[in-house]
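A.B. asks: In the part that follows, the structures are each spelled out as structure tokens.
What follows draws every value from the coordinates through simple rules; no lab data is involved. Just so it is clear, the structure is predicted and the values come from calculations on it, not from any experiment. Cβ atoms are built from the backbone, for glycine too; each structure is taken alone.
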Structure I
């Protein structure tokens, strides 16, 4: 029997890479496409998979439409990647973030419970759950302390997934993914903001790059590696929770240094610290411990930060040159 998957958030970075991965494994892939979203199919087009994916009009905020989407596509695996996923925006739109990122996940879980007998469910959790860190390296047993409305909404979705697994016996897994980037990352995220600016500055179309706290530390990996971990979770005999990370933390400052030096520039000549980009409550450092994912899933990050940032700068150099 052909395996099939339904992906919410398929037009996002992770959704596009996951669709590409699953199609390569012979899956029939469908994606939830809310009518309220703008045309974000460029990521699927860039990976060459737009024509191979079936798009279903539905919205995680509307349980009835998710029920119809599951009934129409009859997936063996459901991946919930949909979210209002930009941390900065979550302070400006906390209720929307809660509805989409938190309650949206509960809607998908409830749909799987009602009509998805035997279906496997994946929830995209996040390192933002750890926030004000309670341990030097964060693993599956580290206490959570989210520091943004986004993190709080994700915490609700995370615990609802565990609750549905324990209450109803659903094969449900959560991937506590640390920061993962790619050339498909949205321009509002700091890594892509940096690599886009590097390309524009190098090509004479921009002079300065305004950033906030460049001494914040993050554990950055490649999104293409991380979607493989999602798939591996769904192949396990039982659902579980996994930290997915590289085990290396780097400052935004050093990430800038890597990006600018790749094109022969010094970041100190172009980066401007701008108070408007500081967060109301900062997450100073995140460092994941992926030992469980390595041991149980056989998964390990294969792309270094240097390779990742070089890949992103090169992609943005091509985009800026092409206009």
Structure II
């Protein structure tokens, strides 16, 4: 659809385009309001002004929020490009001032990574940066690398991310896998055998085909298998299921450490050698000079390094 004629750019408030981008990204006016730190009536009024200026509804009611019209679809790319150029220009050659910054960082990552890397970052923001917010995009919404390429995320953290031109990758550590079971488990007390691993029921997180194939290949190479009893869509469900049943789960060590504290779980080393995929931080190459993005990448890298150094905690627990 072509852009309506006779639009006077002098009458379009830049803030309206920011709100348009937020609504498009969130797919929901309430969520967009929360991400922008604005109340919903203000965002709705802004959308009404944009509709009048563009002579198009822009968004229509959908099952879980709003869906863009064809014109909004044609508008989002140039709007994002224009806002990106403006943001880059304003941030050029400036250090990131965490204390005075007003900014929302969008991170695409899986739930396990959120628990391992985000708490320290949130604590720092809470203490020093009242104007900085994090918006986390989970796997259930979009694969992290796809979210980055689509402009939905500033930074993506994941394993198995495909090499893409124009994307800068920072390799991190390979997370250690461990087993969790309830402390009163009738069979497991401090250790587990290959036979027990294969015979006991497992709770697993629903994964894409690449992750599932990688996990199954490792098990096959070690002569073990998993008897999957329950598959969940959110990793937060796993500890609560483990603590109330005799099922077990294989989890990344940082997540397992956190879950063990809150759900009274025992954490056991795997009864076989396992080498998982390496975690990586991905950023669009043309964003790496953004002081805010550089600060964010540094914080995530430091958190990941700390996690890696603590993964020998099993030997002392």
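A.B. asks: Given structures I, II, which gives the highest value for FRET efficiency 1/(1 + (r/R0)^6) of positions 48 and 160 (r between Cβ atoms, R0 = 41 Å, to 0.05)? It would help to have the intermediate numbers written out before the result.
C.D. replies: Values: I: 0.70; II: 0.45.
For this comparison of FRET efficiency 1/(1 + (r/R0)^6) of positions 48 and 160 (r between Cβ atoms, R0 = 41 Å, to 0.05), the top structure is I.
A.B. asks: If Rg/Rh (Cα atoms, Kirkwood Rh) computes to 1.04, which of I, II did it come from? Provide the component values of the computation, followed by the final result.
C.D. replies: On the way: I: 0.96; II: 1.04.
Label of the originating structure: II.
A.B. asks: For relative contact order in percent (Cα under 8 Å, 6 or more apart), which structure out of I, II has the highest calculated value? Can you show the working numbers first?
C.D. replies: Values: I: 17; II: 21.
For this comparison of relative contact order in percent (Cα under 8 Å, 6 or more apart), the top structure is II.
A.B. asks: Given a value of -13500 for helix-only ellipticity at 222 nm (-39500 (n - 2.57) for each DSSP H run of 4 or more, over all residues; to 500), calculated from one of I, II, which structure does it belong to?
C.D. replies: Computing helix-only ellipticity at 222 nm (-39500 (n - 2.57) for each DSSP H run of 4 or more, over all residues; to 500) on every structure in I, II gives -13500 only for II.
A.B. asks: For which of I, II does percent of Cα pairs over 19 Å apart, for residues 112-191 alone, calculated from the coordinates, equal 57?
C.D. replies: Matching structure: II.
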